[in-house]
1. Which structure, out of P, Q, was distance in nm of label points 7 Å out along Cα→Cβ at positions 26 and 170 derived from, given a value of 1.5?
2. For Kirkwood radius over Cα pairs in Å, which of the structures P, Q scores highest?
3. Of the structures labelled P, Q, one was used to calculate FRET efficiency 1/(1 + (r/R0)^6) of positions 42 and 186 (r between Cβ atoms, R0 = 41 Å, to 0.05), giving 0.60. Name it.
4. Comparing structures P, Q by distance in nm of label points 7 Å out along Cα→Cβ at positions 34 and 90, which one has the largest value?
5. Work out which structure the value -26500 belongs to, where helix-only ellipticity at 222 nm (-39500 (n - 2.57) for each DSSP H run of 4 or more, over all residues; to 500) was derived from one of P, Q.
6. Determine which structure produced the value 2.4 for distance in nm of label points 7 Å out along Cα→Cβ at positions 50 and 66, calculated from the coordinates; the candidates are P, Q.
7. Among the shown structures P, Q, from which was the value 1.2 of distance in nm of label points 7 Å out along Cα→Cβ at positions 58 and 82 calculated?
Structure P
Amino acid sequence: MGVQRRIKRDYRRLTPTKFHALVLKVKHCLTGNSIFSDDFWGANIFIRQLFFEKAALYDAAYRAASNGDRALIRERDKIMEELVVILEEIAPLLEAASIRNPDALFTTGFTVTQERRSHTRVKLPLVSPNDLNVVNTAEQGRAVATASTMPGAFNHEIQINRGNPSVEADWFHKSIFPDASNMNLENLEAGNTFFRMRHHGSDGPGPWSPTVSVTIT
């Protein structure tokens, strides 16, 4: 019976205050980390850099929102959602690199858990959502998206694109939802908009769904 260490995905459900503390801790621990150096990150170094940039933005937004201003709170929460998506990509990279040295995870700033396993469990990979549907609600800037959930999915991410859906740089994060059957989208710009969705599980995000095009009121 072996022991497997993993990064706990507790950042998905933390309060803004606890999330702020975790993000600052992870940022500090990954800065100049000799175990997870630039050589380790390699082609994925942009993910670490993006995390550092968003962490700084969240720190500023968190402090600004402390006065209770609703607009500042919305901005703080938006950056928090974007950081969760980035952490979902970073966590499995660190875990994969720590198979032979599980203690290395303790240097990352993440919460680390231990799992004792007496047998091998088969984990089904996340697949592309094939039934994403987005409906214009006829209310200004609002739409509702629905899709089937799947075993192993913790939450569901939607990105939008108002340019060319074949250009990856034109896509940007909109929101993360705990329930794929009821994803309310707000503050959308009027006009034709492209949508795509993917599930997130314990090993990170799955593949994107086919693109859906909807005209927003």
Structure Q
Amino acid sequence: MLEYLFEQYNNYPTHEIILEITAVIFGLFSVWFAKKDNIWVFPTGLINTSIFVFLLWKWSLLGDMMINAYYFIMSIYGWYHWTRKKDNVVEFPISTMTMHEKKLSVFIFLATIVFVIAVYIFFDKFTHWTSYIDTLATAIFFVGMWLMARRKIENWIFWIIGDIISIPMYFVKGYSFTSIQYLIFTIIAIFGYLEWKKTLNSYNQR
């Protein structure tokens, strides 16, 4: 079983394997901190995404590469957004999406799909069915990251859907460590949603 999962790494450079494992570890830390509504979600996420931008370019997964570049930028924005306080009280606690944010989410989703398709066509990278799945996952994750930076509970729904899509995509492409990472992400995201829901309910009861 282990040989089947990891045999594709026989031909990979050692430094890429080490980088992938390092990125996975920091990615897991980041999602765990997100689940706990902890500000460390952003610094650990910055390390994870910067490594994956490099690796995904080499793996020709341009959509996911752009996801991670976008994550990097949104992590800086989220870090600032989460730490804003007014009269020593957090200005933006966990909340649900407004109608305006729902409309913006649809716009981000559609705009991302158009943009990623244009990038794939420009670089002539529509060479495998995973490229089309990658395009869909990219749009889902773009919305999820934007909502997480704004501390909206619905971000977890987008993470769960995107993670489930990514598990087989990375496995088929031969990146087992990353595929396993997304499996673990899915589990943490489910618990993250439940934990944020509990916190949101406690806010509403005050």
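1. Matching structure: Q.
2. P
3. P
4. Once distance in nm of label points 7 Å out along Cα→Cβ at positions 34 and 90 is worked out for each structure, P has the highest.
5. It must be structure Q, since only it matches.
6. Going through each structure in turn, the value belongs to Q.
7. Comparing all candidates, it corresponds to P.
A short reminder: the numbers here are calculations on the coordinates, not readings from a lab. Here the structure is a predicted model, which is why all the values come from computation and not from measurement. Cβ atoms are built from the backbone, for glycine too; each structure is taken alone.
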